[in-house]
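I've put the structures underneath this note.
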Structure 1
Amino acid sequence: MTELPIERWQRTIGEGYAGTRSLDDASLRGAVEGAVAALDAGTLRVCSPPASASGEWVTHAWLKQAILLYFRMRVSAPLVAGDLEYFDKVPPKRNLEAAGVRVVPPGAARYGSFLEPGVILMPGFVNIGARVGEGTMVDTWATVGSCAQVGRRVHLSGGVGIGGVLEPPQAQPVVIEDDAFIGSRAIVVEGVRVGSGAVLGAGVVLTASTTIVDVTGAKAIESHGFVPPMSVVIPGTRPKRFAAGEYGVPCALVIGTRKPSTDTKTSLNDALREFGVAV
């Protein structure tokens, strides 16, 4: 049976990452360049959505390995964009007009990221391996880290930090699903997944260890790493006792559910006003 190109790339990149194939090997260089070009074109993605509603996102570790090898194979060189000059290993994306993507200076998307048509990137940043869905707004100084997966019609408000995850290669990247609204200065890192239509209030911080507390019922329900679809979340604190006394530590509070009838483009203020929360 003839080996398919992607299967050959995967095997070759795995050998290069393990150190059993030299970085100078032409086949390895070709596989790495091909994989990163496919990420840039959107024909491959680091993390694939589930095939069904009950499925899981699937991380393709070999594509992360390709990105890590890409960094090792390249040397920094001057990059000029009008009056701006940079010095880096990875060039910016090209052909934005043909792709139907609006990038406002000095916003930047790195080669190896993929932005679907209708994306608006204000003066923010999208890193290599990341994918941003159709109609999404990446607002001023918002950052989409390496390999992060941001869905369609998402709003990343000013100063939002979507973390990147390259190592270990098998680790799931941050996933923001379709129609989510992420409030100003919110931070989502360490492979946290935000479900479709969810609303994160300004200043919410979600890490893999952040306790997410659903306070909508008679009894609090705690979880980690996943914000359910259509949830409305605000920052909170909970008491924790240390040797020096009891202090409040950060958590995230699920205070309600976004109504299906609510316009997905509603402002964060409108979404939270339903629950009597000021922002």
Structure 2
Amino acid sequence: MNHEPPRTLIMKFGGASLSTAAQFDAISNLIVKKRESYSNVVIVVSAMGETTNELTALAKSVNPTPPQRELDMLLSVGERISMSLLAMALAKRAEQAISFTGSQSGIITSTEHSEAKIIAVKPHRILSSLEEGKIVIVAGFQGVSRTGEITTLGRGGSDTTAVALAIALRAEKVEFYKDVPGFFEEDPKTNPEASHFAQLSYDQAIEIVANGAKILHQRSLHLARSNQIPLHVLSFKEDHQLLTGTVIRSDAILVSLPIYECEVS
């Protein structure tokens, strides 16, 4: 009798991969393909394209110094649009998918608006949906404070959402889908000859990001290193998908973490 735990994968899609309606179809194909290898697939999404910037500009056109609480309420809408559209795209393929906001996902944060920190993950609804065989889609970049307020995690916060969920759900790894196929010595958009890194340690990746590369949020890398969560940075573009991306990990033994009450920092 096979008692092996189900394999769990976290897939994170950034705004560039969600910038058009057609791209939701392409991403759905990637997700369906991954279901062939993983029993549990959890997707973390950012807002579409420039939606966050557009919402920020809209807020400031109404009030040049908007209240931070209300700005968080507004900005959290961007990821909600992405998650619901992706669930619709998967439903078109007869895939059972369900979307959750950060608060519905059990992402508990500190109280600072715009720059909240994840302090706990209680993924009860995610686990129930996975047990029902559903693909779960989570709005990144947002959570709820212990006082019940909607909060956002700051720029790049969806990356941290993905790693925090990987810890709480004991995921095998997190795959980040970007518009470049991994980490490079220099920006490949400005220097096509830049050297590509197939593998990096957490410290090497943190150093590259600290020097200005905007591939992953630093906080997500520190959290992954602290909990030994392997990361894999890939491209969502078809002409890049033969490339293997960049794997970030160390050889340390993975830390065993509680599922229902995972404390993170």
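So Rg and Dmax of the Cα atoms in Å, computed for just one structure, reads 17.6, 63; which one of 1, 2 is that? Value 17.6, 63 for Rg and Dmax of the Cα atoms in Å corresponds to 2 out of 1, 2. Taking distance in nm of label points 7 Å out along Cα→Cβ at positions 43 and 155 as the measure, the highest value among 1, 2 is held by 1. Looking at distance in nm of label points 7 Å out along Cα→Cβ at positions 179 and 211 over structures 1, 2, structure 1 comes out largest. Matching task: 8.3 is the computed value of mean projected area of the Cα convex hull in nm², for residues 11-146 alone. Pick the structure from 1, 2. Value 8.3 for mean projected area of the Cα convex hull in nm², for residues 11-146 alone corresponds to 2 out of 1, 2.
One of 1, 2 was used to compute distance in nm of label points 7 Å out along Cα→Cβ at positions 67 and 91, and the result was 2.0. Which label is that?
Going through each structure in turn, the value belongs to 1.
When volume of the Cα convex hull per residue in Å³, for residues 83-234 alone is calculated for each of the structures 1, 2, which structure yields the highest value? The maximum falls on structure 2. Starting from the value -5500: which structure in 1, 2 was helix-only ellipticity at 222 nm (-39500 (n - 2.57) for each DSSP H run of 4 or more, over all residues; to 500) calculated from? This value belongs to structure 1. For relative contact order in percent (Cα under 8 Å, 6 or more apart), the highest value in the series 1, 2 is held by structure 2.
Each value in this text was obtained by applying a stated rule to the coordinates, not by laboratory testing. Since the structure is predicted, the reported quantities are computational estimates derived from the model, not experimental observations. Cβ atoms are built from the backbone, for glycine too; each structure is taken alone.
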